[in-house]
Structure P
Amino acid sequence: MMIRKLLVANRGEIAVRILRAAKDLGMATVAVHSEADRDSLHVQLADEAVCIGPPAAKKSYLSVAAILKAAEETGADAIHPGYGFLAENADFADAVVAAGLIWVGPSGEAIRLMGDKVSARSAAHAAGVPVVPGSMGRVKDIAEARQILMDTGFPVMIKAAAGGGGRGIRIAGDLAEFEAAFPQAAAEALAAFGDGGLYMEKVIGNARHIEVQVLGDGVDAIHCFERECSLQRRRQKVWEEAPSLALSPRQRDELCASAVRLARAVNYSGAGTIEYLFDDATGRFHFIEMNTRIQVEHPVTEMITGIDLVAEGLRIAGGEALRIRQAEVQVKGHAIEVRLNAEDPAKGFAPFPGTVEALRIPGGPGVRFESMLYAGYTVPPFYDSLLAKLVVHAETRAAAIQRLTRALGETRIDGIRTTKPLFLALAADPEVQAGRFHTRWLEGWLDRNAGRLTPEPDP
């Protein structure tokens, strides 16, 4: 193993997760933190910690210079970006390598290729992976867009070429809506990503969002089967599970094989996720994008396969070839993950930062609680609202839902409100229990069931 001391360029639960994996492999660890995160759990668990700036992410967690300086000061020889912040920043990856350090993840070249949604579509098409009908390149102007509409028809989605996280997206049902939405999407993309480039995709009605976990070493690649992430609010995932109920064995084989082809075609290194829309009506799947990093929902794959994806990514970055052969990757049981955010679902998911007055973590067989929480911790208002991920595993999906309900009942995060009531209600819903949902299902469910999201007792 080439990595001796790992710096984790992130915060929150993912920083804690990576630190633990590194220590399991015998690595020394370094945490970086903003002034607002001085008392965070990842700071307490690391062997060393360096303050890299004020609370604003732009001046701390997004400061390449500050992170590289911290690595130099502590003698770290590798950097893991986690997810979010600089995780998919190709320039950061290149800067880490240029500084003589090990970058835990794919090359800057691969990040650029797959991070741009247009070039990623082209790479998928070249690898024989089905893509959503739409523009094969960036749309130059509204005139070219009108020509493409003759093939796609309506409804159509306008998307940011450099986008992610659901930003820079507009859906148009007719030409008037399209011509109004096109400049709006360009402006939002420019503001969010510094790149106003757009492309177009046909909207696949009532599609499922299914993604395939891949591991590569830059030469070879394998898949670790799929996750279903169709329960989304405002295009943000809230409930993820594996495997998907929607796929037949043949469809699963085809989907996963296509992901491996694409990972190999781009010489992918590390853990990554290839995302698809699955059309229940036709049984066809279409590539939409690749996330060139570890995903928030990676624990559900770990639970059904027994593979530590973070540890394998560290081994690969340290120079090891893939240790796992495809035939060795088997699915056992069913896993579900829900995201406990500092939000009040009874009040439109309003943010709810504050101090954790008391904490009870659920336990028992098949229960995993990933968080950075402890009693007395004050959740800062400056960052993403994710507090914890509750992950359960059982022999069947029905048993996993029952276990999720039990584990949610055990969970207490006093002092702040969380999205726990949402998941208790979803777990009890007959449609969720039957697996009958799609990417737009939850929005309609929330409109109909706002009254079922009973608030937790006042903190």
Structure Q
Amino acid sequence: MTTPSTLARIDLTEGEGWSTWTLTTGQAHVLSDERASKLIDIRPAGRQKPGTPHRYQLRAKAMVGGVRLGGNDTAVQLRIAPKIHVDRLLYLLAYAPGHAKWSEEPVEAGVRHELLPAVGYAFTEATDRALRPGVLLGYREVDDTLPMLRGRLRAPAQLRRRPGLALPLEVTYDDHTPDISENRLLLGATRRLIRLPGLDPALRARLRRIVVQLDGVTAPRPGAPLPVWTATRLNTRYQRALGLAELILHGASYELDDGRRVLVDGLLLEMWRVFETFLATALGEELKRRAGGRAEPRDRDHHLDLGKKELLKPDLIHYLPPVDGGRRLAPAIIVDAKYKDGTKRADLYQMFAYCVRLGVSEGHLVSAAGNENLMEVPVADGMVRLYRHVVDLSLPYRELRARIAELADTLLRIRTEPADRLRDS
């Protein structure tokens, strides 16, 4: 149990039960407000006696990381550890949204057991390797005013700003510069990590050296959209570091239920989103490797209604040619990930709607815990089968990768074998 102080340091673990902490009224208010509502649950620890310290029970939700809330005498340093090992989490993060796949090996973080130092170490190692051959340069289009012609003249701007004057010239030219999207992301993530508490001084010094190496690069503005980059042959050595950089910068904010973004002084990761993205990407790769076709994680091309007002949001749709022949790819395997113990009734209804609307007779719900089973739902012209599978995230990464491959084989077998054989096997 803690005692009130200027800064309350609270350490919780994702998914664990209630624990009791002593807080000031102001600190409790900070942990009860809208900003903290996605991070923890809080409630009084029984009836409070006048003149005694205020005790509260706290419980972490499905976010992990560290964040500082409040200020002055209401400050709270909140750390939420993942319920799985940090090295396992870093492996899952290799499949985060919009990132190139870094490699088939996990991101090394040494023996560091806390999330923020591990992410900082992994990013620093990856960035050092990326920058070792030198900073990547690229061409960027620049609008400028010069005393001589460089590139091409921007005639409309010249006439609008300096009608009748020969000099200076409004020009546009391509500049070979380090100030490109890839380096901007690395610099933004580096500066973000430097500001985080709990980093080893030696690691912080390495991060400052990275800032020096990226001289001439513009860091992204906090809250602004991140620079967009595309995986190419030229930036291959950067891609692992870029994946971590985007994670670090995305972890500086989170979304409330009404769609607003909240900036945080720290680094947070939404575990349900990490699991959904990992499963859709990794499983899609395995299905494509075995059966061909096209994997579409987070496919957003389908709607429930003809008016296209209600969007369907399965985590993965795998497109394959029909079993009875033909070349046109069609939805064949539908997967939805659920980062919780088992699935709820609403999850089954949702998957049933996916199957009926997309004309598929099997749907697959994949949980991070729980039991595997099958529910058969009669429909007018046959049967829709809803399968529940489990992927245990506590497995070592090699076994986890093997489990994803096994699940891909199971999904393909279910699609092609008669239902009565599957039920008997």
Structure R
Amino acid sequence: MNRLKTILTNVCRLVLALTFIFSGYVKAIDPLGTQYKIQDYLEAMGLVGALPDWGALGISVALAALEFCLGIFVLFNIRRRATSRVMLAFMVVMTLITVWGAIWNPVKDCGCFGDAIKLTNTETLLKNLVLLACAAVIFTWPLRMTRFISESNQWIVINFTILYILLSSAYSLYKLPRFDFRPYHIGASIKQGMEIPKGAASPRFETTFLMRKDGKTREFTLENYPDSTWEFIDSKTVQTAEGYTPPIHDFSIQEYQSGKDITQKVLNDKGYTFLLISPHLENADDTNFGDIDQLYEYAQEQGIPFYCLTASDKDAMQRWIDLTGAEYPFCITDETTLKTIIRSNPGLLLLKDGTVINKWSHNFLPKNSELTTPLQQSSIGQMPRDAVAEKIAKVFLWFVLPLLLLTFADRMWAWSKWIRKKQEKLKHDISTLTKEKNEKENCSR
């Protein structure tokens, strides 16, 4: 029975560890995506604006770090009692949230695995019930979990894990997520992503625009989009009928001034197109606007279309123009779509024949030295060769390998310590036997 308990505990421990490590990592490398999901839940609870963006981002980073660290700590059996208690408490809270989600369906995708794996609320509840049962098992028998690292060296794993996952989030915020699971990843054809297979039921979507004129506010669709005398306020795309949903279903571009839909024009262009992406210009980082202006000048010289896609209103656009001196044309695109395309505000997208060739955060825009030749002859006009296998290898090199080496060194140290103890015990036993033998000989004399 005791052996069965040990086996069960360690199986549950591995299930929890692998799930939490994966879940925490995919959240950590996309902290903005997790922030948006947290804000979706707050909106579903009627708490819009209750938490500032920086607060939601802080919770996003902390949640990802907590999940990842719990996974590593359970895997390496770090602080067994404390970790098992925190794990159980965490799963109780998450299960209660998913019960609410499964019953009322406030948010379609829970976001528990970021954009890597999509689960319905019912699937998420079933998954959490299994994890809750596993957490209850390790909470009941924490000392039956096999230790991989000596207690005296656990602080190294703790500090290294926390540092690594926080730096991963910081890197993703400053640059872009290392792994991109969204339909607008580099190499994706937007046009193909919008296609519906033959015979599949077609869902229907409707984009509505909130416009204002003479103090009156009205909603319009693409069919009755008003003239330029109306001021744009907001837009949203909703699904009006079920059916096969293509990976990309809400991508549309309307010129701000004319209201003309230029989506197909952009996607069918046989050449390059620059898209400056900013969901909200009023919140966009303006520290690198000079680089953006230089890119626009380069695009004009090379005859490359350049558009700024935003969901901001007229006032925000004008403030951006006054601040940066922007001369590029502005277009309206759904806010959620823009947030999905790139995790940077602003961010830059380069298309070629409707395919995503490259992406840049506003912190890593192409420099002047890269804008001296036509795009087809330049490195920025070519698709990066940073393959998924190479990215995985880097994660292995910077995180997994050091932990493996530490574990090996720790086990060797523990083994040598055990050998020394055995040798000392053997010497002590021999010494004791020799002493007893000498005493007996002395007594017999």
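Every number here is computed from the coordinates shown, using simple stated rules; none is lab data. Here the structure is a predicted model, which is why all the values come from computation and not from measurement. Cβ atoms are built from the backbone, for glycine too; each structure is taken alone.
With Kirkwood radius over Cα pairs in Å, for residues 94-229 alone computed over the structures P, Q, R, the top value is the one for R, the highest of the group.
Given a value of 19.8 for mean count of other Cβ atoms within 10 Å over residues 214-221, point me to the structure among P, Q, R it was derived from.
On the way: P: 19.8; Q: 15.0; R: 10.6.
Here the read-out was taken from P.
Have a look at P, Q, R and say which one yields 25, 19, 14 for semi-axes √(5λ) of the Cα gyration tensor in Å, for residues 270-397 alone, as calculated. That value comes from structure R.
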